[in-house]
Structure 1
Amino acid sequence: MSPHYSEFPGVNRILWVMEQLRDPVSGCPWDKEQTFETIVPYTIEEAYEVADAIASGDLSDIKDELGDLLFQVVFYAKLGQEQQAFDFDAIAAQVAEKLIRRHPHVFAEAQIDSEEALNANWEAVKQQERQEQGKVQDSSLLANIPKGMAPLKRAVKLQKRCAKVGFDWDNKQQVSAKIHEEIEEVLQASQQQDSAAMLEEVGDLLFATLNLARHCNVDPEQALLLANRKFESRFRQVEKLADSQQGLASMSLDAMEELWQQVKQNEKQGS
């Protein structure tokens with residue numbers, strides 16, 4: 001008689017659940033159809049939901065969202081197992097060994113006494129790993145920045161790499177001037193109704209803005225997360241105020257702006 005699923009410890013239980021979901025006969029039709037490629041969007045979404053839960057500070061939500069993210073890893077592990085490439089234990093063992101290699105100051109006798117030396121050692125170990133794996137060597141300073149990384153994060157990563165050799169603005173004023181230059185170029189492209197140029201110039205403007213965030217030591221993703229949250233909160237309040245009148249759909253932009261300013265004033269007064 002097979003044990004009840006509740007008798008499995010936590011990790012084994014989720015692995016057992018995955019086995020049932022992918023069972024060729026009795027499994028879930030949706031889960032059985034998935035591949036590495038098809039579940040990537042869900043993995044990215046779950047990672048953002050973890051970040052959102054952490055930002056909210058709700059430990060129960062954090063636990064719940066971490067479970068959803070863990071399930072993504074379990075799903076990939078099952079797909080790898082079906083292809084006889086790897087399983088969950090192999091994934092866990094490999095990352096453990098990698099972390100041990102990259103922390104010789106913790107697991108060996110190496111002496112690392114600064115963050116700069118720590119980062120240099122980390123990169124040196126990664127380079128050695130790539131050589132041992134026979135990966136094509138890319139000598140560029142921009143090598144090994146994942147192409148699939150979120151564009152905002154990748155832009156900052158590119159900027160930081162270049163800054164290591166001094167290819168960077170000296171101060172925030174120079175970055176600010178660049179932003180104003182890019183705004184003018186966006187407007188020029190807009191006046192010419194050149195959609196390709198507008199796409200390029202807006203990209204340049206966003207890139208320059210991220211540069212300013214980096215020079216201000218601000219995490220742009222965190223800043224945008226807070227801005228989104230603030231905007232949503234204010235707009236929901238505007239909707240409530242509008243509902244007590246004639247509703248947003250029948251309001252002029254000026255009338256909606258008055259409500260927006262009212263919401264902002266209420267925030268300042270702590271109401």
Structure 2
Amino acid sequence: MKLASYVYRGEESYGVVVGDGIIDLGRRLGSDFPDLRSLIEGAGVDEAREMVRGAPADFAASLVDWLPVIPNADKYICVGLNYKAHINELGRKMEDHPTLFLRMPSSHVGHLQPIIRPKVSEKFDYEGELALIIGKGGRYISEDKAMECIAGYTIYNDGSIRDYQRHTQQYTPGKNFWRSGAFGPHMVTADEIPDPRKLRLQTRLNGTVLQDTLIDDLLFTIPQIIAYASIFTPLMPGDVIITGTPGGVGGARNPPIWMKPGDTVEVEIDKIGVLRNPVAQEI
């Protein structure tokens with residue numbers, strides 16, 4: 001099942017994507033679950049699945065403005081330097097523990113919404129990534145129980161302002177410029193993706209393939225990431241973990257390839273879909 005957040009006729013809602021249409025869950029379940037995060041937190045996904053079984057779409061997906069899949073997560077945890085090919089292209093060493101940083105809600109947009117190159121830099125890089133959404137939270141989650149905590153999977157483009165990222169050893173500025181990242185188009189429930197390691201990720205800029213990999217190139221596996229993150233913070237339903245980018249980033253190329261206004265960037269992952277965003281310039 002594909003679940004998405006969006007704006008329809010000026011109102012925020014969420015629903016199930018079926019083909020080219022959407023079944024609006026906000027209208028049906030909004031009194032109990034006002035948004036997708038609350039649906040996941042309240043264990044309402046199975047109820048929603050039964051409710052929409054065989055139901056027709058309420059409206060065409062083309063009529064909505066897509067929001068980030070979970071617009072109001074308690075936290076967005078990103079993993080840096082987590083694909084072996086990416087570590088090698090940067091000449092970095094393999095770390096003993098995951099490199100984690102956080103993104104703020106204002107730093108990303110939904111599917112088809114413009115991502116913004118800030119006026120202070122031209123070094124705007126793409127990073128296609130697999131993201132997971134926590135369904136069952138907790139502290140000190142063991143690796144052997146970690147996969148049971150996943151509600152579903154989605155796509156993230158961790159748009160990065162490279163010069164600001166490298167001002168210091170801390171990534172925060174370069175990873176949190178306003179509307180620099182993208183998140184969507186929808187979440188695919190975990191029952192449809194039993195083994196995410198077999199998924200293929202591809203990033204395209206203006207139709208040219210720049211990243212192409214299987215998820216199994218991860219240095220730290222998804223269970224390891226969940227277990228490690230849950231040591232320092234309680235994971236909560238609706239939390240988003242963004243698992244890292246593969247080799248092929250623009251800043252590691254010679255000459256570098258930067259996203260610029262007028263470009264279109266796409267990240268595609270098997271069984272999930274395509275996250276597509278135009279690039280615009282901050283005024």
Structure 3
Amino acid sequence: MLGAIAGDIIGSVHEFSRNEDAGFPLFAAKSCPTDDSLLTWAVAESILRGERDYKPRIVGMVSYYEKNAHLAPLSAAFGGGFLGWVYEGAPGERASFGNGAAMRVSPVAWAFDDLETVLEHATLCTRPSHAHPEGLKGAQSVAAAIWTARKYRNPAAVRAVAENFYGPLPELAEIRRNHAYDETCQGCVPACLAIAVGTPDYESAVRFACSIRGDADTLAAITGSISQALWGLPKAIREESLAIAARCYPGMERTVAEFEAKFGGY
């Protein structure tokens with residue numbers, strides 16, 4: 001879970017920059033959580049409270065943000081379609097295939113011990129706002145990858161699971177050469193899966209995700225969520241991310257601590 005939040009924070013200042021430099025400072029003065037972290041937090045809170053209906057907390061996070069936005073140096077940048085749906089009262093299911101489906105799913109992969117239940121809850125937390133088949137596939141593939149990573153700590157095993165969803169993953173050189181800004185699951189998730197299994201540690205994975213001219217915060221959140229489960233989260237990144245989260249959105253850091261105490265995280 002914290003791997004997604006830390007990736008989001010690191011990527012926040014690069015979201016629209018078309019950055020190609022992987023040597024950037026990990027944290028900048030304006031680094032902060034965005035909608036990726038806020039909605040990951042909502043999913044984690046639902047799990048901690050034993051709720052199978054994820055929609056109320058996902059929708060309610062917009063109100064929390066609006067009350068606390070003045071504490072963060074950057075906008076959370078919720079998607080316009082998602083916000084419109086929330087302001088309309090969040091009727092029914094929204095058939096989106098945006099990458100928001102995959103960015104917030106990481107808590108379910110830590111909270112449940114069998115893959116069947118992980119996939120069930122990946123669907124439950126995704127369907128309210130991303131019920132399109134590509135949205136559901138994006139969330140399920142990331143959840144399955146994280147679950148496999150934390151169980152086996154083996155990139156080859158994670159790659160095999162990912163390719164069950166998407167077929168052969170792109171090569172890193174191809175991603176660096178050809179990736180363009182894309183907010184869809186089908187445009188982002190295969191690249192994130194490939195980066196996570198093709199890099200040797202968390203920092204390398206997030207730096208790569210933030211330097212391919214794309215939707216940097218979300219790419220880093222998705223990639224970071226998988227990479228944390230494979231390699232762990234470096235202490236310095238963990239501590240700085242928690243401090244920034246506490247400063248920008250009070251309570252997020254307490255949920256991370258409660259979640260990790262109950263379900264693990266490293």
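Here, each number is a calculation from the coordinates, and none is a lab measurement. All figures in this text were calculated on a predicted structure; none of them were measured in a lab. Cβ atoms are built from the backbone, for glycine too; each structure is taken alone.
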Figure out for me which of the structures 1, 2, 3 the number 0.95 belongs to, where Rg/Rh (Cα atoms, Kirkwood Rh) was derived from the coordinates.
-> 2
Of the structures 1, 2, 3, the one that 0.50 was derived from, the read-out being FRET efficiency 1/(1 + (r/R0)^6) of positions 39 and 223 (r between Cβ atoms, R0 = 30 Å, to 0.05) = 1
Given that FRET efficiency 1/(1 + (r/R0)^6) of positions 95 and 183 (r between Cβ atoms, R0 = 30 Å, to 0.05), derived from a single structure, equals 0.75, which label among 1, 2, 3 identifies that structure?
-> 2
Relative contact order in percent (Cα under 8 Å, 6 or more apart) gets 30 when computed on, of labels 1, 2, 3, structure 3
A value of -4000 was computed for helix-only ellipticity at 222 nm (-39500 (n - 2.57) for each DSSP H run of 4 or more, over all residues; to 500); which of 1, 2, 3 is the source structure?
-> 2
